[in-house]
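Heads up, there are several structures right after this.
Each reported figure results from applying straightforward, stated rules to the coordinates on display, with no laboratory input. A quick note: this is a predicted structure, and the numbers were derived from the prediction, not measured. Cβ atoms are built from the backbone, for glycine too; each structure is taken alone.
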Structure I
Amino acid sequence: MRLACQEHLLPGDGIVEKWEFASSAGFDGIELRGTEDWLGRLDDLMAARERGVVFSSVCLISDRFIGDFDADRRREAIEHMKHLLSGIAELGGKGAVTPAAFGLASKRLPPFEVLRTVDEDRRVLLDALQELGEHADEKGSFVLLEPLNRYEDHMLNRVDEAIGLC
């Protein structure tokens, strides 16, 4: 097993200092934050990699998700994930992490309403994952689908639900 820590949780002024701390604490890599400015950081991250920093993965940080109810927002999330998948492969990492969605709806908490059926959710996710999987395969990376707890996402809450999409 390899352990990584998300970059924003590590002390240090820059990514190299963060890595020095992480590696001294026994971590094997850093999980990067996949924000909208991700591509703008790639040169700096490549330079850090040349200095020995290990990047394990990147996590989507956005308000748009591959399971979004809105098709345009869903498309933006897919394109963002493609950038993350390409970039993390260049950095020697394994893949890009994404939930199906985060905070869009809940089956358990008001005032949220679920706007699609379970079958419609499944179809939307399968379409997105097919496209992302093909892109990841071309780039040499992996889509890392993250189930979230029942209050954060209504679509995928358990690992077996994510596996069921394979």
Structure II
Amino acid sequence: MNAQIKRAWAKAPVSMFFATCGGIGHIPGGPGTYAAIVALPSIWWLSHTISPWMHVLVALGASVLGVYWCEMAGRALEEDDSRKIVFDEWAGVWLTLAPFTALNILELVVGLVAFRIFDMKKPWPVSWADKNVKGGLGVMLDDVLAAVLAALVVFVLRGTL
């Protein structure tokens, strides 16, 4: 861990913990994809445990907290939308799948892949949010919009649109 990252953890330890999903953001390669994959077991469990409305509310609440965590971590890292900040991917795949009950493995995989495609390719309105909204809100908003598009894919897969 380099000195800048150590300083960031010292400045904002709680925000760095959540924004990097417990350090997943520091793993080389595709840390955003890793964070989204790690989120899947808890998403699956919640889809079998609570109502879709409650699941969406919990995911939205976590996303609101994510705005703060990503803002503080970005300031601590001195980089607005650092690749190390991956809570937005965690929350994005969570929001993609939260509207559904009793998710199966195919739906989890389709939701994950659709979300990551929309997050990386950034079609409109995801691209608009990515370019025009800064700070913690900007970090989170493009992923929330990608999640809405990805959820539509899962709705179509389920035939519930």
message: Tell me which structure, out of I, II, gives 10.2 once mean projected area of the Cα convex hull in nm² is calculated.
response: I
query: With Cα Rg over 2.2 N^0.38 Å, for residues 43-114 alone computed per structure, which member of I, II shows the largest figure?
result: I
- request: State the single structure among I, II that was used to calculate relative contact order in percent (Cα under 8 Å, 6 or more apart), giving 19.
  value: I
task: Please state which of the structures I, II yields -24000 when helix-only ellipticity at 222 nm (-39500 (n - 2.57) for each DSSP H run of 4 or more, over all residues; to 500) is computed from it.
output: II
- request: Determine which structure produced the value 0.7 for distance in nm of label points 7 Å out along Cα→Cβ at positions 35 and 139, calculated from the coordinates; the candidates are I, II.
  value: II
task: For mean projected area of the Cα convex hull in nm², for residues 11-90 alone, the calculated result is 5.0, so let me know which of I, II that is.
output: II
